[in-house]
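In the part that follows, the structures are each spelled out as structure tokens.
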Structure I
Amino acid sequence: MRFIGNIYEKLQRHPKRIVFPEGTEPRILQAARQFHSLRLGVPILLGDRGEIKLSASQLNISLEGIRIINPAESEDLEAFTHRFELLRRSKGVQHQEARQAMMNPNYYGAMMVAMHQADGVVSGASEVTGSTLRPFFQVIKVAPNATTASSCMVMEVEDTRFGEDGVLFLADCGVIPEPTVQQLADIAISTAGLARQLLGRRPRVALLSYSTKGSATHPSIGRVQAATALAIQRAHEAKIEADFDGELQVDAALIPHIASRKTSDSRVAGHANVLIFPDLNAGNIASKLVQHVAKANAYGQVLLGLDRPAADVSRGSNAHDILGVAAIVGLQSISYHELHPGQETGAAGSVFQSAASP
């Protein structure tokens with residue numbers, strides 16, 4: 001709770017509007033209630049008003065201070081439909097199909113964020129990943145200065161010797177199955193940016209492998225080595241204050257005395273607070289192992305590289321996890337331009353201008 005308590009305190013000074021498309025889901029209702037009670041901002045629930053009220057009543061949850069919007073009855077439905085039709089025109093989407101999409105809470109919630117009617121969106125508690133990510137990627141899009149959308153899990157473990165006082169950032173754990181060299185470098189840089197924003201400390205980024213500094217040879221190891229070099233180069237060019245090293249085994253990345261045996265002259269080895277995995281299998285498996293075996297507080301997936309803050313929570317998340325993710329998304333939105341300095345017009349302006357171009 002040390003880390004997430006600090007996030008709550010920061011967000012209380014700058015409350016934000018977070019939209020939750022799964023308005024009748026019990027864990028979402030509980031998280032929304034806590035979000036308001038902690039003075040973190042205004043939670044917005046999407047769905048049928050009667051069904052949401054019934055679910056809240058059954059759980060004895062007050063809806064005071066919580067906004068409810070039914071996309072099918074919203075005064076913004078037609079405007080959102082028109083915007084989505086423009087966005088997907090190249091894919092042959094017509095008005096009726098666009099309207100049907102906007103009646104889907106995930107699409108509607110994504111459009112609210114894109115149109116600056118909400119500061120961030122959190123979904124996935126009762127949806128498979130594809131159903132959550134597809135609307136986000138179609139509506140919010142990748143940020144102007146980014147080329148890769150990925151995801152990050154923020155882990156808080158009891159042993160403060162690991163990471164940054166027990167806080168670790170793990171990526172990518174939910175989006176790209178087999179990242180290329182460029183994508184791995186992008187993931188490393190974007191995760192470092194999030195770590196810097198949330199921790200206020202210099203990120204120490206380890207690009208992981210089953211090899212440390214050439215202890216084995218394989219094309220997959222070469223990919224990690226190349227991604228490390230590219231991340232260092234790009235960070236230097238963009239004047240990003242972070243340290244990168246790889247390829248490193250996870251014990252060499254986290255444990256000082258093991259790092260000293262396997263490598264030398266590294267600011268990262270033995271002290272990493274950001275772990276970048278070589279593929280989605282490794283990242284997803286590792287994050288769930290840490291969460292359940294180490295009983296870590298797990299907050300994610302926080303989506304990286306998108307034009308606006310968003311998160312896809314696990315179907316295994318509890319209300320506390322969802323609340324933490326919502327707070328992180330809210331805090332991201334306070335200074336999102338720092339994570340994406342190339343952003344000029346915001347999501348709605350940038351994507352819709354490009355959609356209307358020939």
Structure II
Amino acid sequence: MNASNQPAKLSCANLWKVYGTSLATSLIADFRGANPADLCSRIIDSGGIVAAADVSFAVETGSIFVIMGLSGSGKSTVLRCLSRLVEPTSGEVILDGKNLLDASPGEMIETRRHKMGMVFQNFGLLPHLTVLENVAFPLRTQGIALKPRLERAGDMIDLVGLTGREYAYPHQLSGGQQQRVGIARSLAVEPEVWFLDEPFSALDPLIRTQMQDEFLRLQTQLDKTIVFVTHDMLEAIRLADVICIMKDGLVMQIGSPVEIMLEPADAYVSEFTKDVPLDKVLTAESVMGEVTNVKGDYPTVGRSTPLQDVIQLFGSQETVINVKGEDDKPCGTVTPVHIVRALHRSTRATTTPT
């Protein structure tokens with residue numbers, strides 16, 4: 001789950017979505033460059049409802065970009081604007097260097113069919129079709145012949161761990177199994193960008209955790225460019241390379257999980273992070289000190305190893321954990337003192353945001 005160093009696969013710039021007023025486009029054009037919050041007030045005064053306000057971000061190839069916020073924050077609206085399931089009022093959505101807002105309806109249909117995969121909270125399975133037929137359905141809309149589409153669907157069913165359930169109907173599956181079918185169906189078209197809108201929020205906590213594990217396993221194998229929407233900070237921390245926190249249509253902060261935890265932009269972001277266990281967020285790299293010439297055969301971990309896993313390596317004998325970089329060369333060491341200092345610093349950061 002590491003972000004790549006490649007250019008952004010998908011981005012949006014100055015993205016607005018306003019309902020309820022015909023003046024929105026002219027107001028945005030007239031006050032371009034103004035404070036977005038002030039412009040929101042003008043739009044509301046004109047009778048409009050702002051669902052997304054001047055949203056800008058970039059999603060790197062192969063990374064997981066999580067948009068989170070409370071109900072009504074605009075996170076799902078932004079996701080739908082990226083695919084133009086909802087038509088933006090203003091702004092740009094760039095996929096592979098092309099502005100999707102310039103694409104015709106026919107071009108967008110083809111883009112969704114061939115480049116985008118989508119998974120939603122309500123699963124959306126067709127009740128009269130079997131698992132195999134549901135997964136193969138988007139390939140059918142592409143005009144792919146029966147044999148290759150069923151073969152592809154079978155491969156996706158194997159990938160999500162539902163082998164043996166190919167001929168079951170949705171009502172014969174558990175909630176977690178139904179969501180796996182939804183995931184397999186979205187992957188059947190081999191999408192370049194994968195959109196997921198609170199896909200696990202309707203599941204029981206234990207199943208939800210299992211599905212998060214499954215999601216991370218799939219990403220390790222497939223290396224997709226992902227935009228994932230959630231209202232759960234723990235889920236965001238666990239899955240994200242980058243987190244975007246929204247409120248009332250506005251972006252409050254964008255950063256890595258560690259940056260969000262250690263440097264919350266304001267009290268609103270800090271409130272989101274206050275109950276997140278720090279050892280689940282911090283990594284070996286975020287707490288390590290300089291490489292030291294210590295004697296002894298001590299455990300070694302990677303830079304991105306979660307702090308909670310590093311802590312478990314300290315036993316009665318170990319006093320040092322070595323940290324290695326991507327080139328397998330030592331890049332730092334972790335001691336109990338490093339951990340105490342990091343947790344103390346982090347606690348102060350989340351209680352006194354700048």
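Just so you know, all these numbers are worked out from the coordinates, no wet-lab data involved. The structure displayed is predicted, hence computed values, not measured ones. Cβ atoms are built from the backbone, for glycine too; each structure is taken alone.
With relative contact order in percent (Cα under 8 Å, 6 or more apart) computed per structure, which member of I, II shows the largest figure?
Working: I: 23; II: 18.
Across I, II, relative contact order in percent (Cα under 8 Å, 6 or more apart) peaks for I.
Comparing structures I, II by mean count of other Cβ atoms within 10 Å over residues 32-39, which one has the largest value?
Going through I, II one by one, mean count of other Cβ atoms within 10 Å over residues 32-39 peaks for structure I.
Computing Cα extents along the principal axes in Å, for residues 104-207 alone gives 44, 31, 25 for which of I, II?
Numbers: I: 44, 31, 25; II: 42, 30, 23.
Label of the source structure: I.
Which one of I, II has helix-only ellipticity at 222 nm (-39500 (n - 2.57) for each DSSP H run of 4 or more, over all residues; to 500), as calculated from the coordinates, equal to -11500?
Details: I: -14500; II: -11500.
Answer for the origin of the read-out: II.
Computing mean count of other Cβ atoms within 10 Å over residues 72-79 gives 13.1 for which of I, II? If you can, show how the numbers build up before the last one.
On the way: I: 13.1; II: 22.8.
Answer for the origin of the read-out: I.
Please compute Cα Rg over 2.2 N^0.38 Å for structures I, II and give me the label with the greatest value. Don't skip to the end; give the middle numbers.
Values: I: 0.99; II: 1.10.
Checked I, II; max of Cα Rg over 2.2 N^0.38 Å sits with II.
Mean count of other Cβ atoms within 10 Å over residues 64-71 was computed and gave 17.6; which structure, I, II, did it come from?
Structure of origin is I.
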